[in-house]
Each structure stands twice: as structure tokens, then as C-alpha cells.
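No lab work stands behind these numbers, since they all come straight from the coordinates. These numbers come from a predicted model, not from an experiment. Cβ atoms are built from the backbone, for glycine too; each structure is taken alone.
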Structure 1
């Protein structure tokens with residue numbers, strides 16, 4: 001399937017992130033409509049990105065091809081999920097921050113516990129848990145159905161007027177870059193908090 005954002009240059013990652021709102025991601029019997037995402041650019045362009053200093057064994061997935069999953073462990077306890085964007089060799093990724101569970105709610109609750117519906121996938125770590133995603137998803141294709149994740153176009157298209165933008169959440173650098181996008185007023189969107197350095201060192205970047 002030929003999705004337009006797969007052809008977008010890495011330099012346009014912010015616009016790609018915006019257009020992914022309303023798309024749906026499925027895994028482990030659960031389907032989630034994306035309501036909040038964050039964009040991260042590549043080498044030398046975005047100090048909040050894992051790819052800022054070039055490829056490493058962990059971040060080589062971010063350098064393409066587009067349409068693959070990039071997962072990573074943060075703060076020693078949570079997995080986060082990104083979709084790689086841009087051309088091969090150009091690092092860019094969109095962090096899936098939050099969404100609305102639209103199918104498989106019972107499975108999501110089994111994984112997340114007794115929480116309100118709005119909280120089932122409200123936050124990047126919660127979204128991953130609700131989907132049942134593990135490290136095995138890293139580097140797999142999210143478009144052609146060959147991997148554990150499948151990303152599909154929106155059943156409810158999002159108009160530009162329904163989207164808000166603002167600073168990314170909890171990043172240790174480039175604090176005020178307005179590359180977080182969300183559906184205005186949606187209850188599943190997370191609360192904004194600026195990065196606060198931890199004693200003895202900086203925190204982990206989000207992507």
C-alpha cells in the first residue's frame with residue numbers, strides 16, 4: 001500500500017507527524033486511533049533526537065527505510081514506539097504518544113488494568129502496553145502486514161483545524177520546538193510537562 005507520508009522527505013517530519021493523527025495502529029488484537037504524536041529529525045538537526053549524532057546499533061533503524069517501527073526502552077522501565085519516516089539514510093521518526101482504543105478494549109484492559117477508557121493508551125508507554133508490543137517489533141514493517149504492527153489510514157479523517165501543536169514533552173534538549181501534535185480537546189491526549197533534569201545527570205530523550 002502506497003501511503004503519501006512514506007514518500008515525504010525526512011526534512012518534512014513535522015508535517016508527516018501532523019498527518020498521522022487519526023491513523024490507526026493495530027497489534028495484539030487491539031486497534032488504536034492516534035490522537036497525539038511527536039516528530040524527531042535526524043543527524044545534526046535535532047538535539048532531542050536519538051539520531052542527532054548519527055547512527056548507532058540502537059538507532060540505525062531510524063535511518064530508514066520509512067514505514068518501519070523503532071522501539072526503545074526508556075528510564076529502565078518503559079517501551080516506546082516510533083514510526084520511521086523519510087528516505088533511506090535520512091533519520092526521522094514519529095513517536096506515537098497517545099490514542100483512543102477503538103477495538104479490542106477488553107484485551108487492552110487486561111494489559112493495562114482497571115483504568116478509565118481515556119487512560120488505556122494515554123501516553124507512549126501505556127499505548128505500547130495496550131497493544132502488547134515488545135522489543136521484537138523493532139525494525140519490522142508497519143505497512144505491509146508482515147510484522148506485529150499494522151498502521152492504516154483513518155476511518156475518521158482529521159481536518160487541519162482540529163489539530164493543535166506545541167512543545168514536545170519531557171525532552172532534555174530543544175525544549176520549545178513545537179513538534180508535538182494532538183487532536184484539540186481529545187481526552188486521551190497527555191498533559192504537557194517540560195523536562196526537569198534529574199539529579200546527577202540528564203534524562204532520556206523521547207526519540
Structure 2
């Protein structure tokens with residue numbers, strides 16, 4: 001068994017260990033609106049549930065050379081965003097939105113995704129997702145010191161769910177119907193494979 005101090009590694013080496021170890025990771029496709037009215041879209045795999053009461057999710061958005069990404073800046077400035085679950089039907093289009101574009105260009109247009117109006121926030125979602133969640137910013141934290149590029153940790157409160165009726169039954173979501181995909185390391189993704197059940201101890 002290798003035993004390695006992360007302080008002895010470069011950021012890239014730590015990154016490779018993390019994304020190779022913590023798998024599979026759910027992918028959030030996040031839409032935001034700039035203060036200039038540009039609809040931005042980007043995927044993030046540092047994403048998970050924070051709480052169910054109230055319903056909250058987290059996004060960690062890594063900075064590049066200390067520079068805040070458009071998504072983090074837009075969320076912090078407008079306090080609103082929409083999170084979509086990435087599935088095997090929309091992953092190719094979502095992947096196109098990972099391209100580095102200037103803030104005045106829309107990744108939604110580039111990927112030919114279809115904007116749809118939200119109910120409780122001003123940021124549109126996209127039609128191609130089977131699940132989307134309208135969110136308001138609950139909290140943001142800037143993490144990482146001056147010796148690292150750092151990240152913006154975003155906590156969002158879900159104020160509206162949108163769920164495709166074909167995958168919904170009696171309050172539950174069909175995991176096979178959702179067909180969510182997850183991130184591995186490098187250019188690799190994973191689909192849901194065999195599903196098994198283990199009863200929780202009483």
C-alpha cells in the first residue's frame with residue numbers, strides 16, 4: 001500500500017488521485033445568467049446532496065490560476081441557477097459546453113440546447129434534461145489559500161423540481177429510466193450498470 005502526503009504533490013497530481021479514486025461522480029449541468037443577460041451553461045462533477053430538509057445541493061467550482069469561473073461569478077452575483085442531471089441522451093451536447101468560451105458567448109447556443117423558462121428563478125433551464133432543479137444561492141465560500149488556485153463552494157437551495165413524467169411513479173424516480181451518467185477520470189464516463197439491494201440494519 002502506497003502512503004503519500006498530498007502536501008508533497010503538485011495540484012495536478014492531487015487532482016489525478018482524487019478523480020481516479022472518488023468515482024463515479026454525479027454530473028451537474030448548471031445554467032446561470034450573467035448580469036449582461038448571457039445564458040451560460042457548464043458541467044461540474046464536484047456535485048452532491050447537502051440536505052433534504054430543506055433540499056440543498058453543493059457545487060465546488062475550481063478556479064483557474066485564481067480566476068473565478070463564469071458559473072461561480074454569475075451565481076454569486078445573481079443568486080440564482082438551475083442544475084440539470086446529465087444522462088446518456090444529453091451527455092454529448094453537455095460535453096460541448098465544457099469548451100472555454102469568453103463570457104459574452106453562450107455555451108447553450110454552441111451546444112444547440114433548448115432554453116426553457118423557469119418557474120421561480122429568472123435563469124432558464126434546458127429542455128434536454130429529464131430532471132432539472134431551480135436553485136437559489138444559500139451560501140458561497142471561497143476556499144484555498146494564496147498558495148493555491150482555490151475554488152468556490154456553492155450551496156444552493158432547491159426551490160422547484162422539474163421531473164420527466166416517464167421516469168416518475170408514486171414519488172420515486174426510476175434510475176434506469178433516468179439513465180444518469182457519471183464522471184470517472186480523464187475522458188471516461190460511466191452508465192448505470194447492475195443494480196443490487198442490501199437491507200440496512202435495524
Structure 3
């Protein structure tokens with residue numbers, strides 16, 4: 001590979017890559033509607049919990065597992081990823097983004113990459129492209145945190161400076177979670193972000209919605 005792997009990953013995980021991440025709030029829309037997120041502090045705490053105890057941690061493990069796996073093991077990992085989605089909207093979030101990522105990446109890089117849940121597709125693509133797992137995990141987690149923060153900025157609303165302050169405070173957490181997930185041990189999967197899961201379910205019943213999840 002002649003291109004710096006960091007540049008490829010930044011492109012894959014940037015808002016310009018057509019996975020449609022901007023359309024999903026991961027339940028934050030309902031959390032704001034319910035009054036669970038009201039300011040920069042509660043938004044930061046919410047995103048920290050989702051990363052540490054919910055989809056952030058799980059998706060990092062799934063990404064690493066897909067990176068290490070042989071082709072025959074990918075369907076099982078994909079099935080686990082879908083089973084961990086607690087609501088129809090969260091299932092749509094990982095399924096639709098994964099399909100969009102797989103289609104675009106296969107076309108651009110000439111990879112054989114079937115539609116899979118987003119972290120599984122990203123982990124497989126990183127393996128096929130020979131990209132470093134540690135960097136992939138760190139940037140994936142930071143991109144996920146950025147997507148949630150962007151949703152909070154629009155919904156709470158928060159100022160741009162507060163949003164960047166929140167993201168700055170999450171950098172070390174993303175480093176730590178990436179290190180913990182790098183083995184891809186599927187026995188480590190599990191979620192304790194119950195309120196986030198409830199918010200994802202309630203988001204589907206909101207009278208008016210901006211986001212798909």
C-alpha cells in the first residue's frame with residue numbers, strides 16, 4: 001500500500017463517506033424529548049455511557065472480531081451484531097450504514113465485501129486492505145462519538161464549543177476502549193446502557209422525528 005493507512009481511515013470515517021451517519025442519533029433524539037439530556041454535562045455523560053457500557057464498546061469488539069476472523073466466521077459475527085440491536089431503529093442504523101459502507105468500499109477499492117452490520121463491514125474491509133487494527137478501532141470510536149455529539153449539538157441544542165469540549169474529553173476513553181477491544185473476544189460482548197436502549201425504542205414512537213434512530 002502506498003497510501004498512508006490513516007488517510008484511508010479518515011476518509012472512510014469522515015462525514016463525506018456516504019454511509020448516512022448524519023441521519024441517526026442512536027436514541028439521543030428521544031433522550032432529549034424525555035428530558036434525560038438537557039445540557040452539555042448530561043450530553044457528555046450520556047455519550048460516555050453509550051461508549052463505555054453500550055454500542056460503542058460492543059461495536060469495537062465486533063469490529064476487531066471481524067478483522068481477525070476467517071471468511072467463514074463472518075456470518076456468525078454479523079448475526080451477533082444484529083442481535084445486539086435492541087430496537088428496529090437501531091437495527092436499521094447498523095444494517096443500513098453497513099450496507100452503504102460495503103457497497104461504496106467494494107466499488108472504490110475493488111473488494112469482495114457483502115452487506116454486513118457496520119462495525120463488521122468496517123473490520124472486514126480494514127483486514128482486506130491491510131490497515132492497522134489499533135488505529136482503525138481508535139478512529140472508529142472517535143467517529144462514533146462525533147456522530148452522537150453532532151446529534152446532541154442539533155437537538156439539545158449545544159454550542160459548537162461545548163461539542164468540541166465534549167469530544168476532547170472522550171479522546172482518552174476511545175483510546176482505552178480500543179485497547180480493550182483489540183482481541184475481538186466475543187465473550188466480552190454485553191450492554192448495561194439500559195436507558196439508551198429504552199430511548200432507542202421510544203424514539204420510534206415520537207410524533208415528529210428528525211433522525212431515523
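Taking semi-axes √(5λ) of the Cα gyration tensor in Å from the coordinates of each of 1, 2, 3, which one would give 23, 20, 17?
1
Looking just at distance in nm of label points 7 Å out along Cα→Cβ at positions 38 and 70, which of the labels 1, 2, 3 belongs to the structure with the highest value? Present the calculation step by step, with values, prior to reporting the outcome.
Working: 1: 1.3; 2: 0.5; 3: 5.6.
Comparing 1, 2, 3 by distance in nm of label points 7 Å out along Cα→Cβ at positions 38 and 70, the maximum is at 3.
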